[in-house]
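In what follows, structures are represented as structure tokens.
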Structure 1
């Protein structure tokens, strides 16, 4: 089932829902689409209604002339409010950042965050490589820009990048790359601490992979 919700700025955010049971809203990472969680969804659809958001500007939903994470927080909140209660929310990578932001402005009963790339000890991408990404993008070299970001923002190994490039949907991934690359600026604007999230009382599960870069595990001390 396809549905849509109108975000606070009027942008239409579309989503794909399958399964029966309590609603679980899923927010893909920067290059993901509404099928990004299909392997997970197939394990859950007998007991949950899985609602995967098509993030703005990435083909499934609409976009607006001005972009910010605040608008994506509102996108997620609009969908969560529409399909709940209860409000269960799952976000991966930059989608986890959007899920966190939505939890600040809307009711969320349970929250799962998988590897949110918060800039706790370092920016999402160092200034030198970020400049190279921007230069490639401004020069019309979208694939070069995406490949640079995969290597220096996501820190993927060359073999992993080549595996991604060999996928049948690589052209579609590149099309979503324009919207993904603008997120690098937004991530770098985020505070280098977790103070803003301390008021969240929602039960939250934070998940990191065993090979995640060590800098992602930074835990600022309480002040």
Structure 2
């Protein structure tokens, strides 16, 4: 990783304003017996067939249980006004990158768009990596208070290189997996992947670290694997 603080012209915002922006793109995922969080990263359209396309990113382990079977999958917006499922339109799930990255892209084809391009969040460019000590936030739907959307905040503590991962001083409660990680400019930084517990023994666990896959990995595979254009 090229470890340097990203430099951007986007203004810093109060965290409540950032959460308001990010929550518009964030959905609760019900995938068979699993539940997690996902967020919209891209929109498209097929004018000839009058179809609107929506692409959502989540953790692979959230949706893998519905692959190649009849288990239902449903996405509910943070304000609970939008619910998307198989009946809403064609759905496809693609694994992005090798298994260790734990990333899935869910694609929906619908007749009516549920988001505008203005509501999409910018992704960090390839060369941008947050420095240690950088403050970041993440949101998701913890199972213990389901279906409440919760906001978390912490700092980048360190990195793993194989695969590239942010180590964050914070928690990743069950149900938050697949949620967006972002900075105070509402830039997408990464995806909540896992929680690494500080386990002393089988019965004693101390606070650990949250692991987040950098959003640049999603950008790379969407452009290289799916030939998508990222603005």
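Laboratory data are not the source of any read-out in this text; all were calculated from the coordinates shown. Given the structure is predicted, the values throughout are model-derived calculations rather than measurements. Cβ atoms are built from the backbone, for glycine too; each structure is taken alone.
For structures 1, 2, calculate distance in nm of label points 7 Å out along Cα→Cβ at positions 24 and 176 and state which one comes out highest.
Values: 1: 1.9; 2: 2.4.
Going through 1, 2 one by one, distance in nm of label points 7 Å out along Cα→Cβ at positions 24 and 176 is largest in 2.
Starting from the value 2.4: which structure in 1, 2 was distance in nm of label points 7 Å out along Cα→Cβ at positions 120 and 192 calculated from?
Traced to structure 2.
1, 2: which one has mean count of other Cβ atoms within 10 Å over residues 32-39, as calculated, at 18.1?
Structure of origin is 1.
Quick check on the output: 0.60 is FRET efficiency 1/(1 + (r/R0)^6) of positions 128 and 168 (r between Cβ atoms, R0 = 35 Å, to 0.05), derived from one of 1, 2. Which one produced it?
Source structure for this number: 1.
Given that mean count of other Cβ atoms within 10 Å over residues 48-55, derived from a single structure, equals 14.2, which label among 1, 2 identifies that structure?
That value comes from structure 2.
From 1, 2, which structure was helix-only ellipticity at 222 nm (-39500 (n - 2.57) for each DSSP H run of 4 or more, over all residues; to 500) = -2500 calculated on? Walk me through the numbers on the way to the answer.
Numbers: 1: -12000; 2: -2500.
Here the read-out was taken from 2.
Comparing distance in nm of label points 7 Å out along Cα→Cβ at positions 96 and 160 across 1, 2, which structure shows the greatest value?
For this comparison of distance in nm of label points 7 Å out along Cα→Cβ at positions 96 and 160, the top structure is 2.
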